[in-house]
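Have a look at these structures, which come just after this line.
Nothing in this text is a laboratory measurement; each read-out follows from the coordinates by a stated rule. These figures come from a predicted structure and were not determined experimentally. Cβ atoms are built from the backbone, for glycine too; each structure is taken alone.
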Structure P
Amino acid sequence: MNIHEYQAKAVLQPFGVSLSKGIAILNASEAEEAAKQLAGPVWVVKSQIHAGGRGKGKFKEASAGDKGGVRLARSIDEVKQFAQEMLGATLVTLQTGPAGKQVHRLYIEEGSEIDKEFYLSLLVDRSTSRVSFVVSTEGGMNIEDVAHDTPEKIVSFSVDPATGIMPHHGRTVAKALGLTGDLAKQAEKLATQLYTAFIAKDMEMLEINPLVLTKQGELRCLDAKMSFDSNSLYRHPDIVALRDTTEEDAKEIEASKYDLAYIALDGTIGCMVNGAGLAMATLDIIKLYGESPANFLDVGGGASEEKVTAAFKIITADPNVKGILVNIFGGIMKCDVIARGVLAAVKAVGLSVPLVVRLEGTNVEEGKKIIRESGLNVLPADDLDDAAQKIVNAVKKVA
């Protein structure tokens, strides 16, 4: 789960992290009052979307101007103007793709006198099963570009969960940023604050880009990007309350209600599979035979008929789907349950595209019998290769 910058800063504030004061708004009419509550004479007006690269992004609408999704305002009138231009417009960045994201919220923040910009992030390193710091003097840039062009400017290290954050970790951060004296002490303190917040809130990633050194000699988090482990959200109702469903695909939101692992893709073949590994193999073989998957959907090992029905409805709700492949290898999951779920869904929403079903494993004969006697126009498949070829050919015939 991702949250907006202003929400991320609100999460960090109780941990003592140094931040600029700011106010989030939903309507352009709120811009003037927000700016008056903040110290001028410079304000920063920031688009709030779940994507990076906002400052270098471009708005689709000509009325929104071409100054990007993060703008420096030197008067309250400019704050009002930018708010009117940006709210409701569609911002396109490298991370949004060409479709872009509509801006529903803005964050108006006090300007900072910046001397230097740094990069600092924490993330879960699955290779070591530890939280790792990634630190660089090249702040304000895409860390991927830094890693590609000047990898020597990135310092990374992990924290042993048995000890937690220690003073030497903070000193490593300070050294990587070239900070000494009081600034080194600030870096050590900040590293501890960020790590503590990361662990306390079960984050998957925390990125501060840029971390700035102000001309007043203060290290300050000028931006904050966060994502959380969805499996731990039951422990954090305060974080769940920050969820912005306007930033998510409607089908993914519906899938989450049934605890389905669903990710929308841009292809034409809808997939319903049990098990993440089998799902990935199914997506790969569809590509191998010349088509693209419309989704990743893992119904899990113990899905009920209701869950399977919901999954099928989500697939058919996608207007890009031209064919459906159900690929089930029954272990815990029973093939007859899948079959009944598919039938229930077809009866509820109809079937207007080709459907290929491959069943194998527990109660497979019962499942095949249910499908066979249903009267549906279903193409049976013997194995994954056969299933992929049949659904790809069926979709090409329809096209």
Structure Q
Amino acid sequence: MKYYIIVGEASGDIHAANLMQQIKTYDSNAEFRFWGGDLMLKQGGTCVKHYKETAFMGIVDVLMNLRAISKNLSLCKKDILEFNPDIVIPVDYPGFNLRISEFAHTKGYKVYYYISPKIWAWKQSRVHKIKKFVDKLFIIFPFEIDFYKQFDYVPEFVGNPLIDELSKKTKNRISEEKFRNENDIGEKPLIAVLSGSRKQEIKNNLPEMLKVIKHFPDYTFVLAAAPSIDLEYYDKYIKDYDIKIVYNKTYDVLLNSKAAIVTSGTATLETAILNIPELVCYRGDNLSYQIARRVIKVKYISLVNIIMDKEVIKELIQHDMNELKISKELDNLLNNKDYRANMLTSFDKLRQISGKEGASNRAAKIIVDDINKLGKITSPF
């Protein structure tokens, strides 16, 4: 069978690659064509465009790249028709993928959307597009069941694929000694810095994060670099600071750290599941922030707090994200034993409600079983 998969960022590359691997266990003749990244390439198939060419973030960034986005949409539509897949699988990335879902559905293709876009946070009206153009939606957070129920739509809850990925990384983790030796890191305890996977995130957040280094001389700060961002880009921010930078080892950085400073996103949930105390930082361009605060429907920005429906981890947003407040919160994480223990207890509860391992496998089985039941799906074009 032929599968067309569309991913727009690094986390999607991870989850789509795992889904592809599981699909192959049920369909030995699986043929993949995709928009994605290096991990998907390792599973085989043809990459039409790498996600680092399509990852635009924030209202201003999107507006500045409307022409490129339009070209990408046209290319994707044309490519789907030429490939003529049995199924189209968008992965999160709603601004782009909901448009592709509508196109694919109207052209006669089945659309199985893997990892629901976070429309419960904002643009809830997008649920009507999902109901109309998505044949099956896979959700990964249990609270999403009730959200979609109010719109008379029944998605498939498969659990969170992060559980699989992090379990695998934890089992295969290298020793702290080896990690330090391989990355030329001394004996001081470590603090992880995760500044986002896009240039705009890094530009807005990393400079303020770096300012706290001087307040913690007894620790070594380690920046977990995004694989799609080259060293030259990071260097203009970190060159005057005593910080190590490590590529392609984000989980090793976290697993060997006492605490983490994390830009809001999937990384906040990954850090919590790995049981690393953290604080969440987010600063965007002012226009995007002012618009977002008026339209976002949830109380928190971090997935940890949204899932737990309370402030488990401190969120420092926009002007609150500054040297003084980051330093104060980081000191709490490192030195306030009760504060740290309470956070770790909440992380235990978070893992319990996030579902069991096997999310990618469950989704893959549903996809392949449904295709087999329907027979060869043929586009009218």
*Assuming 32, 18, 16 is Cα extents along the principal axes in Å, for residues 311-366 alone as calculated from a single structure, say which of P, Q it is.*
P
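Between P, Q, which one scores greatest on distance in nm of label points 7 Å out along Cα→Cβ at positions 71 and 127?
Values: P: 4.3; Q: 3.8.
When distance in nm of label points 7 Å out along Cα→Cβ at positions 71 and 127 is calculated for P, Q, structure P comes out on top.
Quick check on the output: 12 is relative contact order in percent (Cα under 8 Å, 6 or more apart), derived from one of P, Q. Which one produced it?
On the way: P: 12; Q: 18.
Answer for the origin of the read-out: P.
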_To test your reading of the models, identify which of P, Q gives -10500 for helix-only ellipticity at 222 nm (-39500 (n - 2.57) for each DSSP H run of 4 or more, over all residues; to 500) when calculated._
P
*From which structure (P, Q) was volume of the Cα convex hull per residue in Å³ calculated, if the value obtained is 165?*
P
